[in-house]
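Student: What follows is a group of structures, each given as structure tokens.
Since every read-out is calculated from the coordinates, none of them should be taken as a lab result. The shown structure was predicted, so the numbers you read here are calculated from the model rather than taken from an experiment. Cβ atoms are built from the backbone, for glycine too; each structure is taken alone.
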Structure P
Amino acid sequence: MDSVTQAAAFDYDLRELPPGRVPFRRWRFELWQGAALLRSGWRITPHDAERALRAAASRRAHELVGVRPLRPENARALQPFKPGATVTLDCGAVSCVLTPRRDDEREAAA
């Protein structure tokens, strides 16, 4: 199968952070490829965290095939995005699959 048509596979973690010193709720996102953490951060809403996760996955999937993404923020899930579920993203010229990161992988990385 051609590398352009084969979907890149990434692991992700998307969860609400416990209350801290800030007076608002936050959601943390992480994008992993194997043992390498590609992108992480936090956002105020779960929708914004999901959007940041999709954009990061789009950038990396395009990078893997050697092209530059025109609008990585426009990557969309082909089915409703539910944290903890496997999701396929349409990133324009490429596609990628996001699989939830397992708890044992999360503990080993800490």
Structure Q
Amino acid sequence: MKTVTFAVSSSEEVKRRARAAFRGTRQGPRVSFASPELLFSLMTPKRWELIRAMAGAGAMSIREAARRVERDVKAVHGDVHALLDAGVLQRDDDGLVVFSFDAIHVDFVLHAA
């Protein structure tokens, strides 16, 4: 099973992981967010639903993604582009969108204000 980690990470943590990767230490797939609020604002319930429908399904058109979640193509188009901009989804060589993981692990700690 291919799993990606969504994490809330400081810029220092991202830099530390990058240095470790350059030294050859395997880091695993990861999408980092600067704050829980950014994670929550990007990953709306509709976008979680979209990701679940795309997980492990291979590359597909936006129209196919919309069909799988039974939503309007225009609305899914906006969600896909937000997820592409954040690095959650990618485009393949044919321009189709893909979520190339089977699972998502969400990793963050909320601290007292």
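Student: With helix-only ellipticity at 222 nm (-39500 (n - 2.57) for each DSSP H run of 4 or more, over all residues; to 500) coming out at -8000, pick the structure among P, Q it was computed from.
Tutor: Answer for the origin of the read-out: P.
Student: Of the structures P, Q, report the one carrying the highest value of volume of the Cα convex hull per residue in Å³.
Tutor: Details: P: 108; Q: 117.
Across P, Q, volume of the Cα convex hull per residue in Å³ peaks for Q.
Student: If you don't mind, another one. 27 is what came out when relative contact order in percent (Cα under 8 Å, 6 or more apart) was calculated for one structure; which of P, Q is it?
Tutor: Derived from P, not from the others.
Student: For distance in nm of label points 7 Å out along Cα→Cβ at positions 31 and 47, which of P, Q scores largest? Don't skip to the answer; put the middle values down first.
Tutor: On the way: P: 2.1; Q: 0.7.
Once distance in nm of label points 7 Å out along Cα→Cβ at positions 31 and 47 is tallied for P, Q, the winner is P.
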